[in-house]
Structure I
Amino acid sequence: MLKFTSDQMSTLFSAISAMKTLYVPVEKGGEVTFGVWSETEKVRLDALKTVKSAKDLFFPQAETMMGFKMEGKNIEIQVPEEKMDEFVVFGVRACDAKSFEVLDNVFLAEPVDTYYALRRKSGIVICAACTRPEESCFCNVFGIDATAPAGDIVTWTVDGTLYWEAKTEKGEAFTAQLSEYLAEATAEEEAAVAAQNEAVKAIIAKLPYANLKVDGFTGDRMMEYFNSPKWAELYQACLGCGTCTFVCPTCQCYDIRDYDTGHGIQRYRCWDSCMYSEFTKMAGGQPRLTQLERFRQRFMHKLLYYPMNNNGLFSCVGCGRCVNKCPISMNIAKVIKALGDE
């Protein structure tokens with residue numbers, strides 16, 4: 001384990017920024033989100049969760065896929081460059097790091113989504129272990145260790161000192177570039193990190209949602225859950241606003257549209273939500289006509305459909321953003337508890 005030799009994080013950020021574009025949690029308009037680091041930004045490393053996850057850097061809320069320019073009968077297809085400068089995202093929590101595994105299974109399976117693949121190849125993920133979990137957190141329910149995120153590099157902060165450990169080849173190569181700012185941690189310092197991690201785990205074990213049970217959500221019970229009468233109660237308050245899907249680090253639904261710029265056609269994709277009445281609407285109509293069906297689809301996918309097709313991996317990482325942001329306080333934790341009672 002290594003440690004950062006200065007108590008000024010701006011020194012480290014400046015060194016990283018000199019080599020690659022650096023994204024860190026910054027406060028804007030009262031919310032904390034990932035933004036490009038600069039000395040003038042208000043960096044919030046103390047914030048447990050950004051309002052949107054780091055997913056936005058690999059699967060942007062909107063991105064251009066290609067363009068078309070027409071002159072007479074001639075059509076010129078303009079495709080974005082298939083290369084990108086490396087970038088670093090610092091401060092990714094364990095829940096969000098786990099979400100990349102969920103997204104990888106979707107976008108890197110054949111046929112590979114080249115837009116997402118390029119960003120994953122170009123991005124270096126530096127994680128930050130949690131020190132102050134919130135009441136809305138329940139990552140442990142899905143087997144995620146908040147003190148040991150799965151990134152290229154993992155960092156821990158104990159008594160103002162930043163500790164650093166590379167976990168992948170990409171992380172080791174980047175660590176070597178910062179060697180002048182890092183030194184070996186002593187055995188006592190490593191013990192202090194371990195002690196803090198145990199203290200954090202003890203806090204997590206006492207959180208309100210820590211004892212949720214998901215082991216009953218298995219493929220052989222799919223139709224039992226699908227036909228549960230409890231959906232009729234659970235969906236009633238849902239506004240269909242889509243807030244839960246837009247703050248979720250694992251949601252991957254999107255729409256593709258063409259826009260006439262006046263100088264050609266721009267084809268872009270943007271996030272969409274299965275909670276919207278217009279979602280996947282086709283010439284023949286909408287496959288899920290009621291809010292109950294749309295509500296059920298979202299949670300069945302998270303807890304059953306996705307795990308059934310991905311070796312039991314749930315499409316929820318227990319980050320708690322939907323708990324914090326849902327305007328009517330209906331979230332996946334309540335759904336798990338309600339259906340789990342069966």
Structure II
Amino acid sequence: MIKVGIIGSTGYAGQELVRILLGHKDVEIVWYGSRSYIDKKYSEVYGNMFNIVDDKCMDDNMEELAEKVDVIFTATPQGLCASLVNEDILSKVKIVDLSADFRIKDVATYEQWYGIEHKSPEFIDEAVYGLCEINREDIKKARLIANPGCYTTCSILSMYPLVREKMIDVNTIIIDAKSGTSGAGRGAKVANLYCEVNESIKAYGVTSHRHTPEIEEQLGYAYEGSPLLLNFTPHLVPMNRGILVTAYANLNKDYSYEEIKAVYEKYYADEKFIRLLEKGVCPETRWVEGSNYVDINFAVDPRTKRVVVMGAIDNLVKGAAGQAVQNMNLIMGLPETEGLLMPPMFP
């Protein structure tokens with residue numbers, strides 16, 4: 001059995017990690033880390049785990065944890081993993097970090113967009129960006145995984161084939177994205193109260209959302225490593241889970257639907273967790289909820305010579321915990337789909 005520890009197990013992404021890993025036949029969770037609930041039973045924090053998890057929450061002592069487990073998941077705010085990790089720890093365990101600490105390769109860019117000092121920049125170059133469908137082979141050899149964010153996962157996977165094949169003018173990319181409220185975390189914030197969110201939708205982080213440089217960097221790698229700039233605007237919608245991306249770009253020539261579909265099939269036809277929908281079917285968050293699937297489709301607008309690409313994921317699964325488990329499977333030599341084949345839940 002692979003022994004794992006979770007630092008930040010009582011956040012939404014951490015709890016989703018627990019839920020998924022409890023159903024993973026090759027994993028034993030030995031450490032439920034949480035600064036906020038030390039010595040409190042995990043099932044008292046999350047009642048859905050009553051009579052399932054009897055363990056008490058522990059602190060975030062990564063040094064001690066590294067002696068007890070094979071894999072550490074850090075589902076924590078930005079800056080914590082970078083402040084804890086060191087060479088001695090990485091020599092003993094694999095780390096899958098769900099924060100942004102190691103996603104962006106340029107330290108100055110990270111510090112500018114996140115407003116904090118990076119505590120361990122010496123590990124940034126080594127860290128592998130854990131988007132499995134694109135970086136699978138590098139992930140298998142890694143000891144430090146930068147697990148992508150939810151907006152970025154959906155945005156990058158939706159646009160990657162078109163960028164990679166240079167079918168669009170990358171300087172015209174506009175990404176409009178919407179998220180359920182769980183994407184904001186479990187911490188108490190007035191803006192996320194029921195009465196503040198219900199029956200409303202709002203844009204936020206307009207021109208300044210911190211996932212923007214992550215999307216630009218990764219799509220830039222797809223575009224022969226050339227830097228690119230795009231507009232990314234997130235929105236908060238009154239639902240628990242889900243990310244819906246609608247992205248727009250100018251086509252470089254008059255491609256037909258069939259030509260574009262062939263390119264998506266070239267990259268994704270063999271990907272278990274990417275579902276290319278039938279023509280005319282738009283992705284919906286309700287059809288991926290609770291699953292590790294990504295639903296993608298597109299439409300060609302011959303009038304404006306643009307393509308409109310749509311993607312949907314569950315922000316807590318493929319956008320966080322599910323993707324983290326997918327990464328763990330790869331770095332530990334397990335079948336990539338192990339523990340992740342649960343179908344979407346509805347209603």
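Readers should treat all values here as calculations from the given coordinates under stated rules, not as data from a laboratory. Just so you know, these numbers come straight off a predicted model, no measurement behind them. Cβ atoms are built from the backbone, for glycine too; each structure is taken alone.
Of the structures labelled I, II, one was used to calculate distance in nm of label points 7 Å out along Cα→Cβ at positions 1 and 241, giving 2.5. Name it.
The read-out was computed on structure II.
Once FRET efficiency 1/(1 + (r/R0)^6) of positions 41 and 129 (r between Cβ atoms, R0 = 35 Å, to 0.05) is calculated for all of I, II, which comes out largest? Before the final figure, lay out each step's value.
Numbers: I: 0.95; II: 0.45.
Answer by largest value of FRET efficiency 1/(1 + (r/R0)^6) of positions 41 and 129 (r between Cβ atoms, R0 = 35 Å, to 0.05): I.
For mean count of other Cβ atoms within 10 Å over residues 17-24, which structure out of I, II has the highest calculated value? Present the calculation step by step, with values, prior to reporting the outcome.
Working: I: 17.1; II: 19.9.
Largest value of mean count of other Cβ atoms within 10 Å over residues 17-24: II.
Figure out for me which of the structures I, II the number 25 belongs to, where percent of Cα pairs over 33 Å apart was derived from the coordinates.
II
Among I, II, considering only relative contact order in percent (Cα under 8 Å, 6 or more apart), which has the greatest calculated value?
Looking at the calculated values, the largest one is I.
When you work out distance in nm of label points 7 Å out along Cα→Cβ at positions 161 and 185 for each of the structures I, II, which one comes out largest?
Working: I: 0.9; II: 3.6.
For this comparison of distance in nm of label points 7 Å out along Cα→Cβ at positions 161 and 185, the top structure is II.
Which structure, out of I, II, was distance in nm of label points 7 Å out along Cα→Cβ at positions 73 and 177 derived from, given a value of 2.0?
The value was obtained from structure II.
From which structure (I, II) was distance in nm of label points 7 Å out along Cα→Cβ at positions 233 and 257 calculated, if the value obtained is 3.9?
I
Thinking of I, II, which structure, once mean count of other Cβ atoms within 10 Å over residues 137-144 is computed, gives back 21.9?
I
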